[in-house]
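Structures for review follow.
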Structure P
Amino acid sequence: MSRIGKKAIPVPAGVKVTLADHTVKTSGPKGELTWRYPDEIAVEYDSAANEIRISPASNAPQAGALHGLTRALIANMVIGVAQGYQKKLEIYGTGYGCKLQGDKLLLNCGYMGRGVDAEGKPREAQFSIRVPAGLKVTVEVPQARGENEPAKMSIDGADKQKVGQFAAEIRAIRPPEPYKGKGIRYAGEHVRRKQGKAFASGGG
């Protein structure tokens with residue numbers, strides 16, 4: 001039996017848990033999440049103790065393998081609707097920046113040209129990305145200044161996987177390069193730097 005799976009999941013005040021047909025539903029201040037857990041797993045909600053308990057439904061190896069995973073995913077759901085999750089991104093590079101336009105995130109991150117849209121009008125940004133439902137993007141600093149003052153944004157949501165996936169997709173558009181560090185990175189991310197080529201002047 002998984003050591004992680006055996007731990008009960010405490011349910012904080014303000015979070016509601018519903019179990020039905022192998023589906024767990026959590027709702028709280030930050031939103032609502034629903035997930036169908038595997039048939040090999042049994043989930044029980046003790047409303048008196050305000051905790052969720054996870055156990056294998058059989059002795060099958062598959063049940064043991066899914067025990068800890070199921071517990072972790074349901075715990076993430078509880079934390080997500082209670083507190084939410086956040087990823088912060090920074091964009092380094094002169095002229096690089098980001099802004100919101102309705103439900104779209106507009107990015108400029110150093111690629112040549114912006115092109116035109118379907119109507120032949122100049123695009124406002126090199127990339128236009130629709131923000132997924134359930135996520136909130138906040139632009140804190142819209143424009144990078146020089147190499148040391150990045151543009152900044154944050155991604156918030158109740159679904160940990162969705163927040164992390166969207167942040168990874170944005171970062172993948174322009175990962176930080178190793179010479180000057182230009183590009184999109186997670187806040188606090190260390191970028192290993194390389195030394196540029198040194199050109200020696202030839203003697204006469």
Structure Q
Amino acid sequence: MISKITVCNLALAQLGQAPISSLDQDDEKARRLNLFYEPVRDEVLRTHNWAFAGAEEPLVLIEEVHGKFLYKYPAEALFVRRVFDPNSGRKSLKFREFFRTDLHCRVLGTTSSQAYAEYTRRILDENLFDPAFVKSFSLALACDLAVALTGDSSLASQLLQKYTLSLDEARRSNMTENFSRAAQNDAFTEVR
């Protein structure tokens with residue numbers, strides 16, 4: 001079972017540091033891990049269209065103005081990868097993301113009255129993480145913590161190289177998985 005502590009201890013192992021037992025302990029490592037964990041997780045989630053973090057849903061219409069439709073940005077979305085109209089063969093639509101100060105929220109603007117979004121979700125449950133993502137995430141976390149915890153900038157550079165290689169490999173395996181799932185979904189659709 002993967003947990004937040006598991007990911008943190010994998011990062012600490014990359015730094016040659018002793019593991020921690022809790023993120024609540026009164027310790028510099030725990031404080032730094034608490035500070036970096038969520039931003040680094042979200043950053044690595046945004047780097048690729050991870051199969052385990054992908055989602056698709058109809059967008060909630062806010063208003064229509066002169067043939068332009070404004071939709072609420074999906075609450076779970078870290079990164080909207082595309083917007084499409086399901087009635088036009090799922091063809092990708094041009095869209096614009098911006099913040100509406102009068103509504104106090106991010107919105108998506110497009111020209112379709114029935115838009116869906118395909119996006120990367122923020123995943124809070126580590127048990128849902130793909131093993132390749134865990135490795136890449138722990139390396140990214142170690143890279144960001146390297147100088148603060150060890151004072152060794154060359155270690156940070158080495159970890160950045162390891163992270164880049166790990167991320168490339170994870171992306172390749174994940175793209176194969178996404179392709180296989182798409183083929184299975186197409187086959188399932190034909191059977192129905």
Structure R
Amino acid sequence: MSTTQPIKDKRKLVEFRNYYKNVRYKPRNYALIVLGLNSALRIGDILLLRWNNVYKEEKGAYRRHITITEKKTGKENSLAINAPCIEALEFYRTTLHAYDENDFIFTSQKTPHNPLSRSQAFRIIRQAAEHCGLDRHISCHSLRKTFGYYAWQNGIPPALLMSIYNHSSYEITKRYLCIDQFEKDEVYLKIFL
């Protein structure tokens with residue numbers, strides 16, 4: 001059985017992240033990938049975001065946090081909007097001719113007042129992944145898993161990631177990290193007692 005994987009190769013991650021900025025210019029798709037990688041939100045929640053969730057039109061500034069009720073869990077989640085998200089959203093926002101603060105951020109080209117479909121988001125992710133030579137286990141959920149993998153690699157405790165993900169058990173969070181033999185070996189090879 002195949003499972004969605006995080007993008008562990010840092011070089012390929014950068015290439016994947018920038019595909020719709022540097023190779024196939026699509027600011028919407030670039031912003032979608034950057035927000036997915038940096039927010040740990042499920043794709044269904046990302047697609048339902050509206051501009052007023054991230055941008056205060058009256059102040060001409062981005063919000064410090066995104067606060068949503070997660071579609072899957074029904075739990076409220078608040079997350080800080082980091083600099084890469086702001087950069088990508090601003091890159092995209094400045095390409096829009098007109099938008100309303102209540103518009104979905106990631107709209108369908110065929111029906112502009114509707115959010116992008118999950119299947120189209122999947123195609124966007126897969127096209128970038130295939131261009132970068134990433135395997136078939138990369139999907140929309142890879143963005144969420146990649147966030148956790150790099151957070152864990154940077155020393156963030158799994159219990160904190162469990163809270164960020166709103167997971168009901170530690171076992172789910174452990175599976176998200178996709179720790180393999182290579183990561184286990186690194187632990188053994190770094191310990192000299």
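Each value in this text was obtained by applying a stated rule to the coordinates, not by laboratory testing. Quick caveat: nothing in here was measured; it's all calculated off a predicted structure.
A few comments on the model shown:
- Comparing relative contact order in percent (Cα under 8 Å, 6 or more apart) across structures P, Q, R, the highest value is found for R.
- Structure responsible for -6000, with helix-only ellipticity at 222 nm (-39500 (n - 2.57) for each DSSP H run of 4 or more, over all residues; to 500) calculated and labels P, Q, R on offer: P
- semi-axes √(5λ) of the Cα gyration tensor in Å derived as 29, 19, 15 - corresponding label from P, Q, R: R
- Test item: Cα Rg over 2.2 N^0.38 Å, for residues 4-83 alone calculated as 1.20, pick one of P, Q, R: R
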